[in-house]
Structure 1
Amino acid sequence: MTLTIRRGGTPEDVAAIGELHALSRRSAYRELLTPQELAEITVAVQQDKWARRYAAEAGTHRLHLAERGGAVVGFCYLGPAGAEEQAPVGTGMLNAIHVHPDAIGSGVGLALMNTCLAGFAALGHHQALLYVVSDNTRARRFYERGGWAADGVTRTTPIGPAVVPVVRYARPIP
């Protein structure tokens, strides 16, 4: 089936990414979080978070959905870097790329990455940042293959009830 990527933003889109985000997180972090922590990453919680987040950020952020046969198999979310990043003007933030576990390795993630890079360029960004869970070696390899490099900035972030270390990556936007 053909992969299509489209700009999203409807309530149905936000509900679909909430569902996919819960599934993706539970799969990606199954060896990093406890079963109890994973159980708290529910579809309902993720849908609520995304509904609130997108409502607040729709004017400044872009949501893209990857679909095969009408089913959402991935999404990406990008926008400007926040003031807390102390980044120069023209810096974007890749907030999320998530792919359905059954679609990992099928090119969905790469297609979404390329969509984000084009989106950053269209928005006039010259550099982009992202955060990835420090122990998520598969994701780190994916970003490194895409031209991203760790820039030495670290922090912690909540994933469900857990608080995990993350590392920041950066790359220029062509």
Structure 2
Amino acid sequence: MITPSLVLFYVAGSITLGGALGVVMTRNIVYAAFSLLACMLGVAGVFLIVYAEFLAMVQILIYGGAVVIVILFALMLTRLEDFAQLSDHSQWPVATVVAVSVFGLLAAAITTTAVRVGPRKSVDFDVLGETLFTEWAIPFEVASLVLLVALIGAVVLVRTNGGRD
């Protein structure tokens, strides 16, 4: 039986898969960043379907917003001359075989594994907030420092030695 949540899942899954394929298949890195944003929004939609509102919000704000913006800033700050020597690799057939093999293994594992289905319920925000600020505060801060270091590294790589800084 087709339910509205199943239709929404298929829509969110299609957006996620389309964005992921756009990231992998496009030759323009800016389009790849926007496809990554679409993929992140699709994942947020899946989180909303399973009543994980906080994870959907984090997915949109942190991954969809901050990470994609950092990628776009890094692209804008990178010299185009650094990409002039890049070419296609001759190992793409091996990578294709490995990717299809991993996909087949995952598909076989998913189709042969029984899934326990229980009632869906939302998590209490008080408990979630207390857990985040007591057990997960340091990992969140470390992730923000990693993003800051990546942005500073992009600025240092682009900076020219001659002239004004």
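Please treat every number below as a calculation from the coordinates, not as lab data. It should be emphasised that the depicted structure is a prediction, and the values quoted were computed from it without experimental measurement. Cβ atoms are built from the backbone, for glycine too; each structure is taken alone.
Before moving on, here are some points about what is shown:
- Among candidates 1, 2, the computation of helix-only ellipticity at 222 nm (-39500 (n - 2.57) for each DSSP H run of 4 or more, over all residues; to 500) that gave -22500 used structure 2.
- Comparing FRET efficiency 1/(1 + (r/R0)^6) of positions 4 and 100 (r between Cβ atoms, R0 = 30 Å, to 0.05) across structures 1, 2, the highest figure comes from 1.
- Parent structure of the calculated result 114, given that volume of the Cα convex hull per residue in Å³ is the read-out and 1, 2 the choices: 1
- Of the structures 1, 2, the one that 15.5 was derived from, the read-out being mean count of other Cβ atoms within 10 Å over residues 60-67: 2
- Value 1.15, calculated as Rg/Rh (Cα atoms, Kirkwood Rh), for residues 44-123 alone, assigned to which of 1, 2: 2
- Answer label among 1, 2 for the case where FRET efficiency 1/(1 + (r/R0)^6) of positions 140 and 156 (r between Cβ atoms, R0 = 30 Å, to 0.05), calculated from the coordinates, equals 0.75: 2
- With respect to FRET efficiency 1/(1 + (r/R0)^6) of positions 52 and 92 (r between Cβ atoms, R0 = 30 Å, to 0.05), the largest value across structures 1, 2 is given by 1.
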